Structure I
Amino acid sequence: MEYKLDNKEYYDNRELSWLRFNYRVLEEAIDEHNPLLERFKFLAITSSNLDEFFMVRVGGLKDQVKMNYHEPENKTKMTPGEQLENISELNRENCDAQYKIYHDLKDELENYGIYFRRPEDLPEKFMDETERIFDTEIFPSLTPLGIDAYRPFPKLMNKKINIFVDLSNELGEQTAIVQLPTIIKRFYTFHDGPKTYVVLSEDIIVKNVEKLFKGYNIDRTFAFRITRNADLTIHEEGAQDLLIEIERFLKERTKGAAVRLEIDISTNPTINGSFLREELSLGEEDVYKFDGPLDLTFLFEFVSNLKQKYPKLIYQPFEPQAPKFLGTDNVYERSLKEDVFFHHPFESFKPIVDFVKEAAEDPDVLAIKQTLYRVSSDSPIIGALKEAAENGKQVSVLVELKARFDEENNVHWAKELEDAGCHVIYGMNYLKTHSKITLVIKRVKNKLVRFVHLGTGNYNDSTAKQYTDMGIITTEPEIGDDAINFFNYLSGYSLKPVYNSLHVAPFEIRDLFDDHIDKEIEYHKEHGNGYIFAKMNSLTDKKIIDKLLIASQEGIKIDLVIRGICCVKAGIPGVSENIRVISVVGRFLEHTRIYYFHHNGQDKMFLSSADMMTRNMIKRVEILFPVNDPKIIEELKSINELYLIDNKKARYQKPDGTYAYVDNDHKPISAQEELMRRALKVNREQIEEKENYLLTKIRNRFKKSN
């Protein structure tokens, strides 16, 4: 059979697919199923996402153009320059929608007595108060920066808001910049009975800016913001100590070239930013003009400040429940009998923290080994690892210093762990260690048992409440052997091990996908029941995409649940008509990676820290691990099915690469809401079962005493 492959119409560009994902996040700000303040948060998430996109992806493409690199990418055949043109066009559409939504939500907020205002539009009684705030809280921290022959254009900080000032006196015209210091608040609130007024700091500065330039007339002011290229290279080769090299790199990152200029034109639509463009060496395509405040990430804090007063305008609180496969049992005792499955944030992350904490205190534990990629700012896991080392246990921790935008945090933790006596590894040369694995070696009845936790997400107790992730704790001997070999490979010098059950990138995970798709094709040719399910964050690897296209053309049904980037176009007749792509964007950030191959009923199920991305499978140390317990396999199949019938938060991909909300025959259902409901139901049943057990015990004792 001759397969239809390598036509650029069958693929989507990675960057444009990401922008479509960010638009799906933006759509959550429109969705009236979401409480009003949560919709503001989705605006903030969209802005935060876009900052990182420009710092990394756009920054990298601009570097390629500067170096005269014009090779087309391997799917849609677009050159770096063509990608930048398309990014600019699509992103402007997104940004126009973003600010329209912002103004609509702001108007809706007034129904609840919350008003965004400039200082001059406040009730008169607050005008003196804004001037007092400027004089006492803001003015002392401001530094006006004149620009002339003796005062060159300043090196402005990445992502910080600045006020551009045109001024004049009898000697002529001048230009200055005032940067908003990090230490001042981004906004101030004023309360007038049931009404709350919100005023942005940049507006207070503009209102009082003449106090910084006495003797001058203020001709024009506007806020602007620049984004700098953060896609810089860490020079691993020849580095004596990677920790020192990372610290140097962090200083360099703040000095990257400007890649985007944002201008607030809400008070003057004629502003073009030509002077700034020239000084920053940017083109017109790099300038974004907005009718509204810059850097909408301030809305995170805005929502946080109001949620106590307006609890009905945020999501109803959800407390992660006791895990279905653990209940109230001790994780060590339960995992000696069977594998224990966890599904966060529907189920609590606390047992994972306790898994490490208990190991730190247990005299029967000899060693703890763990990989850390991103951890919370006050991580209890770090505290437990330090305690374990202080208790004389062998503690080995791989802290990935190259975790993008977490480098500084991880340098801090690496030093703390070393000071506590842990053996700390910084990662591997030219590879990021993105795997999520913990190994505890414990003496149980005079035998050493290896307890292994494997997960799809980070050991981060904070994000575990916001991201959907899965994990398993097992004492399966082959996985225990693999875990020991894995850590020895990371910490010492040896050839890459041959693993029994685990599949470890680079290369092995992609090889496994390749083999299992081939096997699924063979089973389908014989039995006609081929089926593949995969859930991940992003799909970009062309080799795997082409294998999926071949499987589709062989008649195999393929369901892909992909939150973000998807570089294959689904539903093209004769090409990908058997592929369905679903994207779920909701209350929690979808982060689980699940891979399933039907294999004529053999049910090969895997969980992983890796997406089907080239960088994950070739440039990172990742782990894909099998799910062997039939009960857990059935649980996963049930969860997978939920995402496929979701018709509240799911979008499906159309053959042109755009997305539309799923409209099916099922009653209204959100996978995330249903999983919360199920977790609460299981927890109630576990409590009732425990209460009945205790009641029966008491009754039996009472009978015996009589």
Structure II
Amino acid sequence: MNALPPHATSDEPPKPIRFGREICGQLDQAERREWWLTNRRGAYAAGTLAGSLTRRYHGLLVAPVSPPLGRVLVFAKADATLIDGGREWPLFTNRWSEGAIDPAGLMQIESFRLDGRIPTWRYAIGDMRIEQRIWLEQDADRVWIGWRLLTRHHDRNLQLRIDLLVDARNHHCVTQTGQIQPELSLDDGRLRVLHPDRFELGIQAIGGTLCIDSVWIERFDLPIERERGLENRDDHLRIGHAELRLETGTWVGVTAAVGSQRASSLDLEASLQRQLGWDANLIARACSADPVFDQAPDWIRQLLLAADAFLFARPLEGIPDGESVIAGYPWFGDWGRDTMIALPGLTLATGRPESARRILETFARFVDGGMLPNVFPGSGEIPEYNTVDAALWYLEAWRAYLQATGDLSALERVFPTLDDIVRAYRDGTRYGIGMDPIDGLIRAGEPGVQLTWMDAKADDWVVTPRIGKPVEINALWYNGLVAMQDLAVRLGRDPAHYAELAVRTAAGFRRYLKADGNGLIDLLDGPDGNDPSLRPNQIFAVSLSASPLSPEQQASVVAVCGRELLTSYGLRSVAPSHPDYRGSYLGDRRERDGAYHQGTVWGWLLGHYALAEYRVTGDAELALSRLEPMADHLHDAGLGSISEIFDGDPPHTPRGTPLQAWSVACTLEAWWRLRRTPLS
């Protein structure tokens, strides 16, 4: 992945997301809010404002020890205790499975702020003020944790003792005492944690010393996992301590990295400035690419930073600079559908067209039978092609890329692949996917398989199978055919074939119109006939660049979606009047999967609704106002980012992954396009 350019026109960071004692000192509020860091390699770090662990995914370094996405929790906690002579104050919080909160170091937090993407705590004990920061090094599986004394105390010997807790488990799992037995050694100030035949973790102290003191710390309580019906107790191995001397204004801390190499420099300040500079360059690049970002509100600038979290390196044989998109943190990998939906917002809106091209060319390698893989394969794995919409979103992503860049050389290379997609969908491919020659519509589906984005499946139960002709698939099919006409013309090729198919599809699409004029049928020609359920899938027949509907028909779609499905954070996946509606997303896996697309609100749909509403009303300010509640959401859940889903019932509590690529991307893209009106 290429480095960003030097500062361009405007690199002013967003105003920090900030909380005082009113949030930091209340356990439920401080644990509800999480910080997340990524490094463009698939690694991440995460935790709560309180410093407690509430998920199995919380830790200071979760690294892809088996690239690209074989992620392992390698460094769990660095718990700091302030020592002033014979007095001690813990600056960390732990939650235990018996229900105890001990220690409650969050009571010492005076404030927390997200400085760009860097979580920053200020602890206040009497007249002492201490700042703590955590950041990941870009393009390296290394974390830095720094502390500095902000006040002067010449007559006191202030120290920090840092308990170092490690692990070596898959990030989806939990650990029991004794499951890991690493070899520990000190080598010239570096604490080496060797897991034979797996990986090595190296820890170094800045401004102090390390010592080995191995003991298991048991029974960490993970309340979010309990809420999800999963194992909620975890154990970690404390391998030793760092002893650091605090001096006013000087950074001290620890750094930990996977591999045998030492940090090239132990200058915490320099490392911190590199990360702050990286974030500044992200904003500067977006401003340089499009001046609409020069005057963007703080929450949009924060989303420019959030977008970077999902892009990561995906080198392949013959494509050493391949890139992809992680669908969401912490438990998703890179998926074909999510990647293509998110691509315009993550790359084109942010001034990174070269990343868009690399992602599109990376996925071109895996088009097979006209289909894009749903789950991108890992090393040695076989791609899974159980998605009907990913290839159609791929056509839309290429359309958006060509519109933004005019890159005809890239189009020339990929056009045969795009044509293969159209022909495969016309003639038929996997899972019953193919065009009905009678009405020009795409049918899809087989029993036991979930092919659309409404893809929840619990064991053998496909919650919303949607076998037949889903409305959004045919909105995408029509949109793709119109796009192919334009792309063919750009290359001087005959567009007639695509135009003829588009005319036939537009005529067939009229079958979706409800007799009462209230929007569209969700599914045609299913095993039980048509499904008129009021779902948000119809919104794409208005929000996509080409619509088969008349202006009056588009208005009816927006009206019914706004009246029955719209919430502050997105569209409900089914109307509350539906007998299967579920207003909250809670419980074990089966209960949650049963609610996933049966009322749950999806954040990524809010941007599509805003674009659709603008097309109908021509009122850009009204459409932009639909996005504004997301500015408040950036202060909740995954700070500075947008959650995957929300409860269908008010107050629409955030659920699912706290950082979701298409939620961020579609919100950012909609704002960008609405500010550039007329839409392009």
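Quick rundown of the values:
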item	result
Read-out Rg/Rh (Cα atoms, Kirkwood Rh), for residues 315-426 alone, computed value 0.93, structure in I, II	II
At a computed 16.1 (mean count of other Cβ atoms within 10 Å over residues 195-202), which of I, II	II
FRET efficiency 1/(1 + (r/R0)^6) of positions 91 and 483 (r between Cβ atoms, R0 = 41 Å, to 0.05) derived as 0.15 - corresponding label from I, II	II
If semi-axes √(5λ) of the Cα gyration tensor in Å is computed and equals 46, 31, 28, the structure in I, II	I
With helix-only ellipticity at 222 nm (-39500 (n - 2.57) for each DSSP H run of 4 or more, over all residues; to 500) derived as -12000, matching label from I, II	I
Answer label among I, II for the case where log10 I(q)/I(0) by the Debye sum over Cα atoms at q = 0.13, 0.15, 0.18, 0.19 Å⁻¹, for residues 387-586 alone, calculated from the coordinates, equals -0.73, -0.95, -1.28, -1.38	II
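Since every read-out is calculated from the coordinates, none of them should be taken as a lab result. What you are looking at is a predicted structure, and each value in this text was computed from that prediction instead of being measured. Cβ atoms are built from the backbone, for glycine too; each structure is taken alone.
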